Every structure is written in C-alpha cells, then in structure tokens.
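In what follows, structures are represented as structure tokens.
All of the numbers you see were taken from the coordinates with simple rules; none came from a lab. Note that the structure is predicted; figures quoted are calculated from it, not measured. Cβ atoms are built from the backbone, for glycine too; each structure is taken alone.
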Structure I
Amino acid sequence: MSILLSIFLGGGLGALLRFLISEQTNRLFLSSFPFGTIVVNVLGAFLMGFVVSYFADKVNVSQNIKMFLTIGFLGGFTTFSTFNLDFYQLFSNGEILASLLYLFATFTLTVIAFYLGLSLFKFL
C-alpha cells in the first residue's frame, strides 16, 4: 500500500508542477505553438535519465522513493496525452508545418535530454 501512496503523491505533485511550468512558458512565448509542453517533456526526459542513472550507479534508496520519483512524479510531470492534444490542435487548425515541427522536436529533444540526463550523473 505504501508504494501506491508514493506513486499517488508523486503523480499529483508532478502534474501540478507540469501545469505551472507549462502555463508560465506559454505566457512567455505568446504563441499557439505548445512550447510549454515541449519544455516539460524535455525537462522530464532529462530528469528521468538523471534519476535512473543516479539510482543505478550511486545510491541505494527504497522502492517507495524510486516509485515516487519515476512513476509518480515524473509520470505526472511529463504528458504524452497533452502532446497528442497539442499536435491535434495544430494539425486541425491547418498548421501542418508547425505540427510536424512539434512532433519532430518533441521526440528528438526528449530522447536527447534523456541520454544527457543519464550521462550527466556519470560525470558528477
């Protein structure tokens, strides 16, 4: 039961932080392009890589903490469903080039960010 509670609490905190960062990022750019979702997903991918590397190489922590951070917090923080909605809105509004750029940027940047996060901890 405690692992489920850890995931639940982490997910709520991650989702709240996702909303706040995404909203603030979108206010900065004043555009229909979903910059906030990209920022959150790239940051989340980087943090997932970093956390996985940290747990694998340096620290022995409880399963509750691992589940809180990975499945809970980072699962709630990143958002593939919002990505799909943003892509659909761009595409259905006729912004084909922007929707393809968004698709490419999200997948490319999140994969790169994950590996940067994974690699970064090895240098610390």
Structure II
Amino acid sequence: MIERVHHVQVTVPIGAEEFARHFYTTVLELTEIPRPPEVQKFPGFWMKAGSSDVHFGTEDHDEKDLAKAHLAYQVSDMNYWRKKLESHNIQIIETFKIMGAERLEFHDPFGNHIEFIQPPK
C-alpha cells in the first residue's frame, strides 16, 4: 500500500540552479533542506513542501517533453497564491474543479508544469 508521496523530482536546466533556488524559495516559499552526503556530489538541491520533499536536479531541457508531467502542491489560500504568481508575471492556466477542489496551473521558469490545488472546506 502506498502511504504518501515521499518526494518528487523536478529538473532545471544545467547551470540554472541558483535561479531555481531563488524562484522556489522566494516565489513559492519552499524551504531548502540539507541533502545527504551521498548525493552532494551531484548538482541540485532539495526543498521541503509541507511534509513532502521536492528534489531538484539538472538535465538538458532540450531533450525533455514537459507536456503532462507535473507537481501538485496542496494549498490553503488559493487567492494568496494567485496574487503572488501574478505579481511575479507568471502566466496562470485556469482549469476546472475536481471533486470541488479549486485548481490552477502554471509553468516555473524552467518549463516544469505545476498545479496548485485547494480542497473544498
């Protein structure tokens, strides 16, 4: 039985780690966490999103199909996030509700597809 999402791997273009770190800590307000010594030799960084981890690595984005792969964050105040994304000139993709949950989608500066979802109260 699957208990929860352990982590999600997101990629950024080679050389864009610092810009990605800034975007995810400043715009999306995630917290960077230490990586274990075994993976510190590889480029990237790890973040915490609530109780889940998001791992960031690098790859050649010219070889990547980013159409459907995405990361979904559960949020508690969709209006806050909508305003914050708009204030950073991030194009919001409006989408439909699923089981009454408010949703919006967008792409981070590296082409990763991200969804915010707020369950009904």
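Name the one structure among I, II that Rg and Dmax of the Cα atoms in Å of 15.8, 50 was derived from.
I
Which of I, II yields -27000 for helix-only ellipticity at 222 nm (-39500 (n - 2.57) for each DSSP H run of 4 or more, over all residues; to 500), as computed?
This figure was derived from I.
If FRET efficiency 1/(1 + (r/R0)^6) of positions 9 and 97 (r between Cβ atoms, R0 = 35 Å, to 0.05) comes out at 0.80 when worked out from the coordinates, which of I, II was used?
So the calculation was done on II.
Figure out for me which of the structures I, II the number 1.6 belongs to, where distance in nm of label points 7 Å out along Cα→Cβ at positions 33 and 113 was derived from the coordinates.
Computing distance in nm of label points 7 Å out along Cα→Cβ at positions 33 and 113 on every structure in I, II gives 1.6 only for I.
If you rank structures I, II by relative contact order in percent (Cα under 8 Å, 6 or more apart), which sits at the top with the largest value?
Across I, II, relative contact order in percent (Cα under 8 Å, 6 or more apart) peaks for I.
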